[in-house]
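S.K.: Below, each structure is written out as structure tokens.
Readers should treat all values here as calculations from the given coordinates under stated rules, not as data from a laboratory. All values derive from a computational prediction rather than experimental measurement. Cβ atoms are built from the backbone, for glycine too; each structure is taken alone.
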Structure 1
Amino acid sequence: MKNLFNFKHFKGDLFGGITAGIVALPLALAFGVSSGLGPSAGLYGAIFVSFFAALFGGTNTQISGPTAPMTAVSMVVIAGIIAINDGNIEKALPAILTVFILAGLMQIALGLIGLGKYIKFIPYPVVSGFMTAIGIIILITQILPAVGYYPKEDVEFVDQFKPEAEELILTNILKEESGEGILVLEDFKETINRAEYISQDDILKESQTLAAGEASGVIGAIKMFPRALQNINWLELLLALGTILIIYGFKRITTALPSTLVALLVVSGIAYGFGLDYRPIEEIPSGLPIPNLGIFTGFDLGSITPYIFTALTLALLGAIDSLLTSVVADNMTKTKHNPNKELVGQGIGNSIAGIFGGIPGAGATIRTVVNINSGGKTRLSGMVAGVLLLVILLLLGPVASQIPAAVLAGILITVGIGVMDYKGLKAIPYMPKAEVIVMIVVLVLSSVWNLVYAVGIGLVIASLMFMKKMGDLTSERSDVKSLLKEKYWEDEINFPKALKEEVYIKHLKGPLFFGSTSDFQNLATQIPNHAKAVIIRMGRMQYMDQSGLYAMEDVLVDLVKRDIKVVFVNVLNQPKYMMERIDIIPDLIPKERIFKTFNECLVWIKANVEDTKQ
């Protein structure tokens, strides 16, 4: 815990943490509402992730908490599990939080096995497309609450789902009877008896759940736009627009105070002070956060199994988000973060936040920059930010519960606009087509389908394109030519002219892997029948995978059958080890035909290859 309690910087850490905590407050509430678990979940996430990620992390000045990308993926988890549990949040909550805790544990594992340094290899087009999609998702889904339209409260819209709701309720009764062994097709007395207990409230509740599902996501929100325009709540719209105008306008006046907080206080103060009939956010529970013991007592592996990959995505996304922020902090403070330790800290923070009902988070760039600029020097600053939010929760929870929902919708709209990767979008006309394809695929699929699968597909496409490009480059640099047609290497100048038609040379440059094996396998067909020997120079081939190994074996077998002798020059350790494992060496290439230098090889060529044109 070096420098954790370095009181030399206590004043700067105190001011930095307080300022960062103030900036984090409106965002935490907004992300909580956006996630579907309510403002308290966002606040709990900000408290615990900020404190414990700072305490155990590897970046001294990092401020962590709920972020736009983490919240967007969390929405997918929350909506899916709630739908499985008939729209009952309380029933679904243990499974939701278990997924969040699992994501945190995965982050800890990533840090412990040392994968932090490899996160940087995720292609930029994938990150760019994902971030822009996050912005689009937040922007579009927040338009409905910004105009005061909530599909679950639209009676005419909800009524459309009553027949489907009745059918679903009846189906559930039949499933229950089948599971209990009392379903008899000839006699539906028990079914009728149970159906009599179905109330209109049950049907309405199921209809609202179906309506909310139909209106969820980008596509659902777009479908609702016509109805929303017909049912605009002008007061809610004015509150949202006022919030947006203050956030952008106040920045032009000064950046000494966070414009998001100013907008929250001003618009909420006006709405509450003038007694306007606005819609407040969900009530924030007062008192200390309490662990959700249902996570452990009601644990059901089957309920979270479909979300294992989503938990891994959350873990990886949080890792990327946090480590990118760590790089920004390093550049500002001229320090060096510990990536693996940072992942462990983030994982601990997310795991503890999940236990207390908070949504997961990551290192937050804006809050970290604010902390540094306000004097934060050590991890104490991040802990101060978490403690401040806890104090606000304990003392101002009832006050915060009066914040208009439209204000948080306005804040989220500005977050959605700000999180988009405009740098990547502007570069589209100049980027290679392959990278543009990857970015657009991730962007579109993330926006309208599934964030998790979109990132996976983007990574696969990017990897395949990269491997093809590397294979093409390797093949271009590894032609097979006779010495009469090929430019000499420096040590080949003195090769006997009489043997230039009998001996061919293959220069291997770069790895021999599955992306380049198809061209390499054409080697045998490039060697004419009058050739007597092939020299394969391997000093620039550092790596060979299993595909390359078997491609090499196929080529050598073909040449041996044609009675063409093959000679290796300067075989490096890894390829040599691979070839020894399947006995290419010495069965196909005896050790006496493996030479360290070309000059040594030349001595063997002169002694064993005759000029057939004499």
Structure 2
Amino acid sequence: MNRKRSIQGRSVPVLERTPALVWPQTGLASRRKSLLWLLVGCLCMLVAAPANAFDNAAADRVLQAAQQKLRATATNPAIPTTQYPKATTNGPWRTVANTANLDWVQGFFPGQLWFMYEQGRDPFWSTKADAWTRSLEIQKSNPDIRQITHDLGFKFMGSFGQAYRLTGDDTYRQVLLTAAGSLARRFNPTVGVIDCCDWNDGTWHVPMVTDTMMDLELLFWAARNGGDPAWNDMALRHALKTATDMVRADGGTFHVVDYSTSGAILSRGTFQGFSNSSTWARGQAWAIYGFTMAYRYTRDPRMLQAAQKVTDYYLARLPADFVPNWDFNAPADQQQKDSSAAAIVSSALQELSRYVSDPAVAQRYQSAALATLDSLASPAYLAPATSAFPGILLHGTAFYKTAIKPTGEDIDKSLIYGDYYFVEAASRFKLWNQGGWLSTLGFPESVHGLGTGNTGVRIAEFDVTPLSKLIDSVIGYADTSTNVTAYSSLAMSIRLNPSGFFDVRRGGAYAALASVPYQANTTYHVRMQTDLGAKTYSVWVTPPGGGEVLIADRFAFRSDAPPTDDLGKVALKSGHFDNEFRVRNHTVRAP
């Protein structure tokens, strides 16, 4: 049922809790009723949704506003590189120190500086970002397990993770691996979760909170980039426990689940939400983003199912401007927007929409992401770029008031994490709306079909743009019948290697007849001629403004590849992160 709520001086419909997303297993009549409620809920959302005006121009406007705000903060002498912005209302940022082990926000400011560097590779931004990033290295390990926070993922993936993604400097990777090892020390193998904290007053025993879903990326990533492979299993076990024990039947979430040392559930409730039976909006946002991220790394269908379940709950309860109240169940006298939850979800839904197989569902998620961004980019939420106010997003709420903390915390403020995910969402929009194919970490999802009949001698041509510096990525080709699961599945491979130049697989190793270096955000034209009968191929690379350079002349197919009789598939495989390079204008033709 809809009711009216006053939002910024106007009366708009608000979707109440509805059984639309609870799928009972008790008969056809019940399922029909649930389907009817789902359709009604979706129609209400469509009616309430604002027109989606968010486009590349809007994304640029957001990023330009962010640039002005971040430049002012990064050059403010009152904020040294050992201090990190957290929240602000009308005055300067309230900051936390790089040594504040139990705080969780330090990675977001350097992360935003790295986003600014990504836009144009201006060294001003990388210099500032590096300074605030390296000041956090002090937290990568601690001999006292009580001083190791579950929030190392928040701190290190936004700072050192972005740094490594954009520079390829292995120093950053080594710090990430050490931090991941520290986080793994908090994993309780008996319960199967990362114990969030030792700082509580003894009320909790082995507590798990929704926030930790975000920290799992440090373990997922590190397990694939030189760390202990067991870290992946730890992260997945924790995510599965979150899905089974923290997500309610209707898709809402508890904030805290406390276990005994033997793994029995002792309690389920909240720390920052309105009540133990309510759904805290930012906790729900962490779940949406966290399950989506977990699916990115694992492709486990249970992660995708969980991501959709918590997303559908969230979307069915949004007000007309797509920015939620701080808690979905808070009473009328505790209504307060939380733009940070909206920013997190606007970023997550863009990614989730790329994973779901149903086009209608994918479109619904993408439309909701754009409607949210449209609101956040409006004067109602985006601070004027030219104002002295240091934050980017207005109207963020850490939490309003709870039984544990009746005064609440950071109510109606600009929050550094809200700013971070808003900037990430705008950056993702630009990245994913420029066409072509983007590289991925996983093999199955990196593959694009080229059709059948590409036999004999064929020419493949494309434009490739590295999006990061010193990547380790491959454009590889396989037979139509080959199930591409590893590099050895690819008979022909053109690599952008970590030394910064192109090379080509020849039999058992990579080689190049000439050195053609690559730079980030620069487009190169590649031409490959393959003789499928002779099992050889040649490759030419044309740098911008230069002539075509032969880098491989009749190189033999990879020696351990499966039989390859046609040019049926191309794989765009990243080495360290998704989206390391983009391919456009890929064609296959006869000579």
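S.K.: Given a value of 24.8, 77 for Rg and Dmax of the Cα atoms in Å, calculated from one of 1, 2, which structure does it belong to?
M.R.: Comparing all candidates, it corresponds to 2.
S.K.: Separate question: From 1, 2, which structure was semi-axes √(5λ) of the Cα gyration tensor in Å, for residues 110-405 alone = 27, 26, 20 calculated on?
M.R.: Considering all the candidates, the number was obtained from 2.
S.K.: From which structure (1, 2) was FRET efficiency 1/(1 + (r/R0)^6) of positions 174 and 286 (r between Cβ atoms, R0 = 41 Å, to 0.05) calculated, if the value obtained is 0.40?
M.R.: Derived from the structure labelled 1.
S.K.: Suppose helix-only ellipticity at 222 nm (-39500 (n - 2.57) for each DSSP H run of 4 or more, over all residues; to 500) works out to -20500; of 1, 2, which structure was it derived from?
M.R.: Value -20500 for helix-only ellipticity at 222 nm (-39500 (n - 2.57) for each DSSP H run of 4 or more, over all residues; to 500) corresponds to 1 out of 1, 2.
S.K.: If Cα extents along the principal axes in Å, for residues 382-557 alone is calculated from each of 1, 2, which structure is the one that comes out at 95, 35, 30?
M.R.: This figure was derived from 1.
S.K.: Once relative contact order in percent (Cα under 8 Å, 6 or more apart) is calculated for all of 1, 2, which comes out largest?
M.R.: 1
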